[in-house]
1. Of structures P, Q, which gives -11500 when helix-only ellipticity at 222 nm (-39500 (n - 2.57) for each DSSP H run of 4 or more, over all residues; to 500) is computed from the coordinates?
2. Taking distance in nm of label points 7 Å out along Cα→Cβ at positions 14 and 46 from the coordinates of each of P, Q, which one would give 1.6?
3. Figure out for me which of the structures P, Q the number 16.6 belongs to, where Kirkwood radius over Cα pairs in Å was derived from the coordinates.
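No lab work stands behind these numbers, since they all come straight from the coordinates. Predicted model only: the values in this text are computed from it and were never measured. Cβ atoms are built from the backbone, for glycine too; each structure is taken alone.
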Structure P
Amino acid sequence: MREDRETAKPAILFLCLGNICRSPLAEGAARTAFAAAGIEATFDSAGTGDWHVGHPPDHRAQAEAHRRGTDISALRARQLSAADFYRFDLILAADENNLRDALAIRPTDATAEVRLMLDLIPDRGGEGVIDPYYGREDGFAATWADVSAVAAALVAEFSPNG
């Protein structure tokens, strides 16, 4: 992370495959958690693939976020770019495949730290956030639980009292 983290607001990118389920949910959870804690930060989300570029989050992801008091309807999918490795302090990948794909395009002089989302959660390191896209509606609740835990861990890390 940046050395000046105590004075600069963190910039965090959430990454999944298509940027329509897991990463927009993570972005929404983090925005909500940081706002509630009164911590300023920059957030975005992206996908490693380009299938959904320009599309809003999956309607089921939007519904789950809405149930949790978070609006992600204005977000639009985009693909990860080399510039992201300089714009963000931390890039959090949803699973090992996303992590591998991100590291494959990471410039050698990149400044962003790249990790798995669940590495921030005790006893969950190395695990991936399950992709609910092809599953049942309740899969989105499980994904929300994971990304909310990640958001809480980030709040604790970046809290001035942390």
Structure Q
Amino acid sequence: MSQTDALTTLQAQVGQEVHVSDWLTITQEMVNTFADATLDHQWIHVDVARANAESPFGGPIAHGFLTLSLIPYLTGEVDPDKPRYEGLKMGINYGVNKVRFPHPVPVGARVRAHVTLQSVEEAKGALQLINTITIEIEGVNKPGCVAEMVSLLYF
């Protein structure tokens, strides 16, 4: 698919939910590894016994930024064998306009991403997409994360 064809296709999808991911279970190992990588070892994330006893959340929770960092995986943007757009050579994160963490994500919870395309336009040899990503927590009314992500797609 050419960039022109992709633009036409994507323009027709503006305002629509364009992707729902599979469920992903948040494990304590994921949280601990993220804590090690970011040097954020706050007890509400990594001290299971203390979090179970003292946390207002009833146990350990994922870092908000761990949840945010899972967006490329959950939205299917990082699998070179299954590109989300035919003919896509490369996609990059350009930024985040807004991000909120309305509800903590407990360790052991399952999450999935819902992607709604907000806009698409041409931008210096690429397509710039703005998507609202909502990270649903199974069985919880509030999302774990809502982010307005800006991406550049190169065809």
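1. Of the options listed, only P reproduces it.
2. P
3. Q
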